[in-house]
Structure 1
């Protein structure tokens, strides 16, 4: 993957793009007058992350550009800030100050909800195995402006990490994180969403492993949470108690840790 800017970028945008390239180990490509197709041809890499003054976009030939945006996470975050319940937060049993490891960060919407709920004293780690998505999250969460101060602050508090969740979990001490969360990519999508369809080409398609759940159960102090299709066999296969919701296409499964 290469990292570039828009045409005629201001110096601050160039600095951000260079810093992001350094942090992710990707190549920085000065935009000059190159079109996207010319950048692909010149650098021999089809994945391009474009840093703009008020946005960041992931571009791949043949797919719509994917721009960082909390999407429905922003709507749900505002509800949480108004004191309304959220099914994921309720299933996790999360309280202000709790620590969370989001093992499958994706576009970061769930990490945002955990950070909003947890507040300033919580620690939320967003772990993503896909390098392009990791870079998109890293830049997006550090600079996205939502119009809601508390949402912006929550985004900045999230610790974005790149890596395989099983390896990451194996390196954590016993009972060191309050909540461990999994939202693996559904093998068959529920809807043909314009936001989710581009994501599928980058996300890890592998089913969640029993080893990952066992490590999560060792690491968690309170709960291990899984999001899946309602009535999915994954809940039984992996030992989760499914919390069915009326008229919902998805469910949360929970493993409660006995202390």
Structure 2
């Protein structure tokens, strides 16, 4: 494992080395799902033969098992290609292991200024007005919790209930490469259930087994806001939903299906 100031180093075509910046808060050997989600999104953006007029509209991730901090291979294939839409699959497989995450990505043809724009301006207080608040206790010094800057316009990691959190990457997704606007959104989007947790994380687990991100416009800038809330059924099912914003205004939504249970 590298200690470079990035989430990943590119080893060769389709293969990446995770750094300790990817480490999640629950298991020292597993990644937070945000960086690998962004890695799959980047693979779709950079796929061979990709059309420049196609833009990502929706990404649906299946998280089959925890993503280990081991070298990873990313593969893509086109499931359907049409005049106005394209469906692409991206998979993530660690060395010596089984596939751990899969994304099905819908892309749509775009033509700038071809239709009237219907999109409101800023709907939440911006990051400049949001204070920096502490991450919940994590038993290691470096990880996703130190690689991301988080500012709360409402709520906090340590308060139960809905929250409005601005997030910014402190390091690039891939060492030596410019981070794309889509990567910034996807690195943050998986945190909706964490920032808006309704239950005490010391007594309950609320693990997302999937993530869906819908975007109605291309993101801009370094900051991504999750205006998030979590709903939990007494039988152990939950849903976290986040309105996604940048400093220009709303840009989409994300949802996560949650498995909820009491800790052993």
Exercise. Compute mean count of other Cβ atoms within 10 Å over residues 117-124 for each of 1, 2 and report the one that scores greatest.
Key: 1
Self-check item: Computed 5.4 for mean projected area of the Cα convex hull in nm², for residues 5-68 alone - originating structure among 1, 2
Solution: 2
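-3000 is what came out when helix-only ellipticity at 222 nm (-39500 (n - 2.57) for each DSSP H run of 4 or more, over all residues; to 500) was calculated for one structure; which of 1, 2 is it?
Among 1, 2, the structure yielding -3000 for helix-only ellipticity at 222 nm (-39500 (n - 2.57) for each DSSP H run of 4 or more, over all residues; to 500) is 2.
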Practice problem: Give the label, chosen from 1, 2, of the structure having the highest value of mean count of other Cβ atoms within 10 Å over residues 37-44. | Solution: 2
Exercise. For percent of Cα pairs over 32 Å apart, the calculated result is 23, so let me know which of 1, 2 that is.
Key: 1
Exercise. Work out which structure the value 15 belongs to, where relative contact order in percent (Cα under 8 Å, 6 or more apart) was derived from one of 1, 2.
Key: 1
Exercise. Output the label of whichever structure in 1, 2 has the greatest value of FRET efficiency 1/(1 + (r/R0)^6) of positions 149 and 245 (r between Cβ atoms, R0 = 35 Å, to 0.05).
Key: 2
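Here, each number is a calculation from the coordinates, and none is a lab measurement. These numbers were taken from a predicted model, which means no experiment stands behind them. Cβ atoms are built from the backbone, for glycine too; each structure is taken alone.
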